[in-house]
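Multiple structures are listed underneath, in structure tokens.
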Structure 1
Amino acid sequence: MEKDQIFILKDRGIIYISGGDEKEFLQNIVTNDINKVSDASSCFASLLTPQGKYLFDFIIIKHKQGYFLDCEKNQIDQLIDRLNIYKLNSKIEILNLSNEFEVAVISKEKFLTLENAKDIVGNTVKYNGDPVTLDPRSKNLGGRLIANLEKLNLSLKSLGLKSEDPKLTADWFVKAFNVEIISDRVRTFGDRFIETKAEGGMRIFISGTRDGEELNSADDDPHYGLEHFGFDTDDIDADIKRLVNMGAVHKEGPITVPSGMKIGYISAPGGIRIELIEPHLMS
């Protein structure tokens, strides 16, 4: 994983346990010492049957007056049912917050740039009020951010691209990434301006040269500034071949990063550097 990349782990869900007795409740049922968990430290733990048979595992992260459980999304209902069995008369509230929070992973190098971050397994800090923890299983797995979806949705909404031939570039994006052309006009600046929308809702604006404007050549190799943007793919090898057959230039990869994700780079018509990302179903 490159330093400034962030990946959403769609296979992870979030349970929040609070109510007043949450510490004692977890201490009595999980395999790790809940006393290790604080605003500055997380832990990895499992839930077993009374006979010691493995059932579930999760990362426990302190948040406000309770605890987040970062767990497998496809097991979250079964885990909540099991937790409710042990609830008894405890003052406990168990909530599935997977529709409000996402789990994202960042590199260890990026984590260590955060305020108060330490190179210690499980070290936890706050970023915009949300917890970020250096994975308590291994530092090499990077940092895990439990992010409120409303905050994530305040992230990148649009991209502006310059092209010698805006229509050619826009048509290529339509075929390559199924974007939709919303409008196509000539602005008062004299440049052709095409607005497109990607499947995730992000707007991609593709424009030509304004009257009297002189532009530098495009740079589809690594460089300072905004270097590239990315699209997710289910099959990076197949998509690289598909896009090259459509006129893209294969620049780099695919390579498998330590987290298990695969990344590769192509150059789209117009010298636009694009990253392809095949997520790893990380548990």
Structure 2
Amino acid sequence: MKKKIIVDSSCCMMSIENLAEGIEFVKAPLKIMVGDKEFVDDENLDVANMIDEMYAYPGKTSSACPSPEEYAAHFREADECYVVTIISTLSGSYNAAEVAKQMVLEECPDKKIYILDSWSAGMQLTLMVQKLHELIASGLSFEEVCRQSDDYAKNHTKLVAVLYSIENLVKNGRVPKVVGMAASLLNLHLIVNVSEDGQIVPIAKSRNRKKGAGLVLAEMESKGYHGGKVIISHCQNPEGIELIKNTVKEKYPEAEFESMPTRGLCSYYAERGGLMIGYEIN
């Protein structure tokens, strides 16, 4: 029986370490449009060039999700498919996957297809995908994998981000202009999360990076963090990872860390210097 994990490119991980036999991991790339240029968020994307083009372009930019047919092509190739998508309020990726599911189930009613709206992006998705792989590899039934994945995603993972630039978010209406003006004039960086209704919400601000790292930890603890796994992605800011890591490790020396650079879509939202921090809660 062939099993496939499919994640859209809002998840920055490019592969699953020690991928279990009989499981395939694939990504469904989103696209970023900057003027008349299209950047496909796959393994060939030059992220630095995309960021340069994004800042140089004066107008609005946009992203496009994978099509239903792209998802359907993956679904047709496996007996069991497990999909994780970016939050449905920011992209049509989840809806495209649902449309594809109905298409393929009409053709092949015996296929099993699970689609999880992560209600997040970036490193929180990475945690979900790693857990999903662990559950599938353990030999659990399709139904039990789905049940435990739902529980883990909703009750045991969170995301917080640090934004040093919000120029693109303001330009595209994701953050109010007044917030962008204040952040720019006062040289502030923002700590943000995703609200219950799927909006990007500033929760704290700071001019000092070390103080900002402390505010990140405080936010994590307020959501139930007590030393679990943390995965951080950075947009051209490896030093920022070390600052967050050292701040957390000072209080929770047992904490487990992973890190990676942001890919296209997460760079689009995090912008230069941005950090996306996914973490486990009890």
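The numbers here are math on the coordinates, done by the rules we state, and not lab data. If you're wondering where the values come from, they're calculated on a predicted model, not measured in any experiment. Cβ atoms are built from the backbone, for glycine too; each structure is taken alone.
When helix-only ellipticity at 222 nm (-39500 (n - 2.57) for each DSSP H run of 4 or more, over all residues; to 500) is calculated, the result is -12000; to which of the structures 1, 2 does this value belong?
Comparing all candidates, it corresponds to 2.
Assign the value 73, 35, 35, calculated as Cα extents along the principal axes in Å, to the correct structure from 1, 2.
Numbers: 1: 73, 35, 35; 2: 58, 48, 32.
Going through each structure in turn, the value belongs to 1.
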Calculated from one of 1, 2, relative contact order in percent (Cα under 8 Å, 6 or more apart) reads 15, and the structure in question is 1
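Name the one structure among 1, 2 that mean count of other Cβ atoms within 10 Å over residues 66-73 of 18.5 was derived from. List each step's numbers first, then the result.
Numbers: 1: 21.1; 2: 18.5.
Attributed to the structure labelled 2.
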